[in-house]
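Enquirer: Below, each structure is written out as structure tokens.
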Structure 1
Amino acid sequence: MSKPRFNIVDGLVILAVIAVIAAAIWFFASAAPGDERYVYFVVEFQGQLPDFEDNITVGYAPEAEVRDSIRLYFLGHAWDVRSRPAEIITFDNTVNEFVLETIPDRYDVFLTIRGVGTEDDTSIQSNGQIVRVGQEMFIRGRGYAGIGFITEIRTTER
């Protein structure tokens, strides 16, 4: 009878299995629930009608849920909403310079969304979705929908 022998192929298979196990441990350890944080991001909706802000329910309730209106991903809850008169930069021919003008009967609405997510060196995620300043968002909630851009992101301990 021949005795089983250990060769280089067996060694490579063992190293590959160890590498896969180490990668799995690293991946799952980096997404540990203890690393979760509250992610607050502000979406600006420009040039909205006066009643747009009134349709947004704020708080931690089913009516305050905010979703991506294209993929229907849950982003978080509407946490705060504020508005200011809408402004636009235009060229004034009388003085030959750019000026900031207010648009009558229109408002810029700032919706703060709070989600639970993670933060690392490369990205911030809210409920599994990567969020970045300047990112265009297609937002919908109960009674409203709009397209806006993320203007601010902050995270806090959970």
Structure 2
Amino acid sequence: MALFLSTYINRIDKKGRVSVPSTFRNVLEQNGLRGMICYPSPTLESIEGCTANRMQKISDAIESAGPFSDDRSAFSSSIFADSHQIHFDQEGRVIIPNELIEFAGIADQVSFVGMGETFQMWNPSSYESFKNEKVNNLKNNLANLKWKSE
């Protein structure tokens, strides 16, 4: 499985288009989507981006809560109702919906941040602040990482 790796900062042009990093486009297209699915992060000031396969995993996890549970309704409305499927143009650019841009506080540049199976889109200065704050905490907890046994 191909993963979303690295961090890229791309400029938004006058028409509101931003180029999706080619390595990210490759992962998305390998998963059968000439575009991406985006939604506001439920926990961060960023936009979550992923493949249709990842959305199916999220759907399966939500459905496991039971068809009539309050958690299922809350998760569904916070993720699926606010999700957008965005297609690439010929040059690999997208127009991110205004409500997502405003949610993440993005202006003229976007940081694309690889997160393995997903990626995030941030205002570059917000991401730097977040990263600087979290990195020190992570360094102290690296020894607690557990390897998944196969």
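Enquirer: From which structure (1, 2) was helix-only ellipticity at 222 nm (-39500 (n - 2.57) for each DSSP H run of 4 or more, over all residues; to 500) calculated, if the value obtained is -5000?
Expert: Answer by label: 1.
Enquirer: The value 10, 28, 22, 15, 10, 7, 5, 3, 1, 0, 0 for P(r) over Cα pairs in 10 Å bins from 0, in percent was derived from one model only; which of 1, 2 is it?
Expert: It traces back to 1.
Enquirer: FRET efficiency 1/(1 + (r/R0)^6) of positions 9 and 137 (r between Cβ atoms, R0 = 25 Å, to 0.05) was computed and gave 0.00; which structure, 1, 2, did it come from?
Expert: The read-out comes from structure 1.
Enquirer: Further question: Quick one: Rg/Rh (Cα atoms, Kirkwood Rh), for residues 65-104 alone came out at 1.32 when computed from one of 1, 2, so which one is it?
Expert: Computing Rg/Rh (Cα atoms, Kirkwood Rh), for residues 65-104 alone on every structure in 1, 2 gives 1.32 only for 1.
Here, each number is a calculation from the coordinates, and none is a lab measurement. None of the values given here were measured: they were computed from a predicted structure. Cβ atoms are built from the backbone, for glycine too; each structure is taken alone.
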